[in-house]
Structure 1
Amino acid sequence: MTQKKYEINGVPLGNIRNRNEERVVKLMPAVLAEHLDYKPSYLDLQDIYALTLNNLPPRYRQNGSIIIHEPVSDAEIMRELREAIRRVELSPTAKEEG
C-alpha cells in the first residue's frame, strides 16, 4: 500500500508529529503494568492510546525543533493514561464471546 504524502507547494508536511504521541507510547507500558488483571485487546490498546492523546493538548513539532519548555508533564500523561484505561476497561471495543 502506498503511503499518502502530505505536501503543499513541494514542501513535505508528513514529518510534523504530535510530540505527545512518543511520550504516550513510552509511558503506556508502565501504566498498563499497574493493571495486572486487565489484558487489553488489540483494539483496546489503540483506544487507550487515542483517548489519551485526545485528552492532552497537542504539541506538534518538526524535525530540528528545539523544545525549551514541555507544558505537559509525565505525571499528567500517566493520569490521562489511567483514566483512558479505566474507561476502555469498562466499555471494551470488542466483547469476548463465550
Structure 2
Amino acid sequence: MTHCDASQPATRDALTCTIPLTVLYAAPYSLPLGAKIEVRVTAFNAYGTSPTSDVGSSSAIIQYVPDAPKSLSTNAALTSASQITISWSDGDSNG
C-alpha cells in the first residue's frame, strides 16, 4: 500500500499516514459499506522488523458520501402559496 510507505520521510517523520477510503472500498480490498477498519503497524529498519502492534484503540467505519439525488420535481397539486412539495429519486448509489 503506497499510502503508508514509511520509507518516505514525510510518513516516517510524522508517524502518521492517511489512506483514502476510495482505496479501501475498491479492489483488492473491496470493503463494504459499514465495514469496521482496525489497524496494526509493523516497523522495520536495517536491523530487522518489529513485532506487529496491537490493534489501534479506535477504529473507522467505511462510509460513503452520498451521490446526488436525481429527477427532482415539484408536485403542482400539493404546492400552494404557503408550501412547495418536491420529490426525487435516489441517486445511482442510493444518494
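We did not get these values from a lab; they are worked out from the coordinates using the rules stated. This is a predicted model, so every value here is computed, not measured. Cβ atoms are built from the backbone, for glycine too; each structure is taken alone.
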Computing helix-only ellipticity at 222 nm (-39500 (n - 2.57) for each DSSP H run of 4 or more, over all residues; to 500) gives -2000 for which of 1, 2?
2
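Which one of 1, 2 has distance in nm of label points 7 Å out along Cα→Cβ at positions 28 and 76, as calculated from the coordinates, equal to 5.8?
2
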For 3.4 (distance in nm of label points 7 Å out along Cα→Cβ at positions 44 and 60, calculated) the corresponding structure among 1, 2
1
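Relative contact order in percent (Cα under 8 Å, 6 or more apart) computed as 38: which structure among 1, 2? Please list the in-between numbers first.
Details: 1: 38; 2: 18.
Working through the options, I get structure 1.
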Value -0.78, -0.95, -1.00, -1.21 of log10 I(q)/I(0) by the Debye sum over Cα atoms at q = 0.16, 0.19, 0.20, 0.24 Å⁻¹ was derived from the coordinates of, among 1, 2, structure 1
With distance in nm of label points 7 Å out along Cα→Cβ at positions 52 and 84 computed per structure, which member of 1, 2 shows the largest figure?
2
